[in-house]
1. Given 46, 39, 31 as the derived value for Cα extents along the principal axes in Å, which of the supplied structures I, II does it correspond to?
2. Thinking of I, II, which structure, once semi-axes √(5λ) of the Cα gyration tensor in Å, for residues 53-108 alone is computed, gives back 18, 15, 10?
3. Among I, II, considering only distance in nm of label points 7 Å out along Cα→Cβ at positions 101 and 125, which has the greatest calculated value?
4. Between structures I, II, where is relative contact order in percent (Cα under 8 Å, 6 or more apart) highest?
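Read the figures in this text as sums done on the coordinates, not as results from a lab. The structure presented is a predicted model; accordingly, all values stated were derived computationally and were not measured. Cβ atoms are built from the backbone, for glycine too; each structure is taken alone.
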Structure I
Amino acid sequence: MMKRLLTVLVLSSLLTSLMALSIKDIQYTEDASGDSPYKDQIVTVSGEVTAEPYAFDGKTFFIQDSIGMWSGIMVYHSAIPADLLIAEGDWVTVTGKVKEYSGVTEITDISALTIDQTGVFSIKPIDVTTAEVATGGANAEACEGVLVRVKDVDITSEMTSYGEWNVSDGSGDLMVDDKA
């Protein structure tokens, strides 16, 4: 009887710790590659939708669980149910596998996705310079998936055939995408 009770308590503790992950737990890394410490693991995380699927390809959206660096992550769901209308400001819970795709940490292979609350709108952008969030910038990895704002930018290049162009606030060029 004690052995069963101990097993139940250990399993309960493990499940609770899995469910209690923050996005920062998943995103924060000191690894030079930028890979998540949870790479290839199944996680459950909650956050506010800061960019809805319909702004991209209908399969990709971004969530944040707080304001600041390391607090956002991309979610890729190849088959969002048609009756699940995810919108900016919704608080969602996602279970899926952490993967690295083209240098970006994402949650994919989604096994559960729920809308917990609508119309939250608590996440505000953080102000950054173009140089600090550009590829290789001092805060590029920390701001991956985070809602950011750059001020007083000029377009510094023509749009490429991939729908990308550079902007700068005077601190350095930042490539942006027409999906962003």
Structure II
Amino acid sequence: QLSEDPRWIAEPKYDGKRLQLHHLPDGEFQFWGRHGEKLVYTPSPEVLDALAALHLKGYWLFDGELRHGKVPGVSHRIALYDVFIASGNLLVGVPFIERRESLEILWHYADLKDGMTLDLAPQYNGNFRETFNWLIQEPEFEGLVLKNLNGILDLGRARGNESTWMKKVRRPSNRWRF
């Protein structure tokens, strides 16, 4: 049972567009999809202000969710899940727990005015079934993504590899149990 395993945490799976957020050395942010397509998205001034508040230097690549236009009442919001490149350093081989710590340190020193426009995905320990049932009551959430805290970043992902992360969405799945 993963709910009882302290090596696993859960994060919400938002109903949005998967985002690879690039910060270029010249300060420009670019919004790309998970399949390598540049997203047709014009960020609001609030999104741009929130991104600037991170005070990034060099090249960064974040994994996140663009929450805009799919759920009524939810627009121009970004949730970040992970960081793949930090200040030009590729984090291949680095465990998720260390990458998440890097994000939390970045957040600690950011000048963010609110936690709505740009936020770190919340994390939940244990009770994954209860958390899942609670989250899916809201239309903004599709389910949970379970992550192994010791899972290392790899270039690419083999389908069916459930050693580092897996997702549970509203539709039934018999692939794994909480």
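1. II
2. Values: I: 18, 15, 10; II: 24, 13, 11.
Structure I accounts for this read-out.
3. Numbers: I: 2.4; II: 1.5.
Max of distance in nm of label points 7 Å out along Cα→Cβ at positions 101 and 125: I.
4. Evaluating relative contact order in percent (Cα under 8 Å, 6 or more apart) on every structure, the highest lands on II.
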